[in-house]
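Here, each number is a calculation from the coordinates, and none is a lab measurement. Remember, it's a predicted structure, so these values are computed and weren't measured experimentally. Cβ atoms are built from the backbone, for glycine too; each structure is taken alone.
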Structure 1
Amino acid sequence: MKSADKHAKIIRAATKVFAKKGFFNARISDIAKEAKVADGTIYLYFNNKFDILISVFEQEIGKLIDQVRLLLDKEDDPRKMLEIFITKHLTEMKKNRNLAEVIQIELRQTNKLIRDYRNNRFAEYVNIVSTIIKKGQEEKIFRQDILPGIAKRAIFGALDEISRIWNLNLDTNYTVEETARQVADIFQKGILANKD
C-alpha cells in the first residue's frame, strides 16, 4: 500500500474511532485495529494522538475549505454565497457523520493543542462566513450594523446543532437542501438591509 493511501486510511480510521470513543478514551491500538495496520505503523506517520486529531481536522477541514471556495468563486451574490456555504457544510456533515461528531465534540476541548488549532485552520473555515457577510455589507445587501464575527458564530452554531441532531438520528425527515434553504432564509431575512 502506498504511503499516502496508508496515511489516508489511518485518518479515516481515527475519525471513526474518535467519533465512537472520544479522543481521550481512544487508544492508538484502537486506531491501528480499525485501520488494519500494526500499532507501530501509526508512529511512522504521526507522533501521537494529538498529531492524529490535528491531522484529521487539517485534512478534512482543508478539503472543505477548498471545496467551498471553489463553489463560491463561481458566485457573486452574497445571499447565494451564504446558501452555498450552508448547503456544502450540511451536505458534508450528513455524509461524514464521524467527522461531524469529531468536530462537535473535540473542537470544544480545552486542551491547548486543540485551542491553537481552533484558532488557526478551523477559524479559516468559519471566517469564510464573515467574508461573505462583509461582502454583502459592502454591496448594501446586508445590514451595516451586523457584526460579521458574531454572525459567523451564530450561523455555524446553527449548522453544528443541525448536524448534532442528525447524528442522533432525530428530525431526519428534512433534506439537506430544504434544511439549508430554511437556515439561509432565517439568517438572511435578519441580516438583509432595509430597502425603504
Structure 2
Amino acid sequence: MNGMIGKKIGMTRLFDDEGRHVPVTVIEVGPCIVTQVKTVKNDGYGAVQVGFGARKAKNTPMGMQGHFRKADCDPLRTVREFQLDASDELKLGDTVNVSIFDGVLKVDVTGTTKGRGFSGTIRRHNMHRGPASHGSKNVRMSGSIGMHTKPGRVIKNTRMAGQYGNKQETKKNLVIVRVDSERNLLLVRGSVPGSKNGIVTIRVSR
C-alpha cells in the first residue's frame, strides 16, 4: 500500500542534531479502515480502498451504508483508493496506521488549497503594479492583454484576474522528519496545501 488519508493539524518547528531550525507540518495520518480490496480477477486491477473520519449514519447514503457494513465498520467521511503492493496482505475491515511510512524518506501530499475568491493579477500572479503618480490610472490594473493584429484577440491562458485558490494541488518530495506511531502523526518538512483540519492524501514519492 503506497498511501494514506490524513488531516492537516498545523505547522510547528523542530531542531535537528546540529541545532538548525526545521519548519514542519503535522499531519494526523489514519487510522484508516480497509473498506474494499480490489483484485485483478474481479476488478481488472489490484488496489485497496480505505476510509477515514467518522460520519453520521443519517448523513450517509444508503448505498454507502451497505458498503461500510460489508467491512463491519461505521460510516466514514472520506474514501480513497491506493495501489496495493504484492507484499501486502490486507483484508476487509483491517485497520492501517501511520506505521506504513516507517523507513520512507519522501512523500507527496495532495490537498485543496485555501479559497481566496476573485483576485486581481497582482495577488493571483504576483505581477508588478503600475506607476502611482503623474496622473497614472493603471496602479493595480492589468496591462494589455491584446495584440497588434487585425482582428485582435486574447491568447489562451493569458494571466488575468479570476478565481484564486480552492483547487487541488500536490507538493512532491517532502522529506519525512518524524513518524509518531503512538499518536498517528506524520511530520514532514515544509508546508502542505490546505487549511487546518483539511483532508490530505499522502503517497510515497516515486
### Task
Using distance in nm of label points 7 Å out along Cα→Cβ at positions 14 and 182 as the calculated read-out, with 3.5 as its value, let me know the right label among 1, 2.
1
### Query
Quick one: P(r) over Cα pairs in 5 Å bins from 0, in percent came out at 1, 6, 11, 13, 14, 12, 10, 8, 7, 6, 5, 3, 2, 1, 0 when computed from one of 1, 2, so which one is it?
2
## Note on the structure
The highest value of relative contact order in percent (Cα under 8 Å, 6 or more apart) among the shown structures 1, 2 is in 2
### Message
Looking just at mean count of other Cβ atoms within 10 Å over residues 46-53, which of the labels 1, 2 belongs to the structure with the highest value?
### Response
2
### Query
Thinking only about distance in nm of label points 7 Å out along Cα→Cβ at positions 22 and 150, which of 1, 2 has the largest value?
2
### Task
Of the structures 1, 2, report the one carrying the highest value of FRET efficiency 1/(1 + (r/R0)^6) of positions 62 and 174 (r between Cβ atoms, R0 = 35 Å, to 0.05).
1
### Task
Work out mean count of other Cβ atoms within 10 Å over residues 126-133 for each of structures 1, 2, then name the structure with the largest result.
1
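Upon calculation of helix-only ellipticity at 222 nm (-39500 (n - 2.57) for each DSSP H run of 4 or more, over all residues; to 500) from the atomic coordinates, which of the structures 1, 2 produces -24500? If you can, show how the numbers build up before the last one.
Values: 1: -24500; 2: -2000.
Comparing all candidates, it corresponds to 1.
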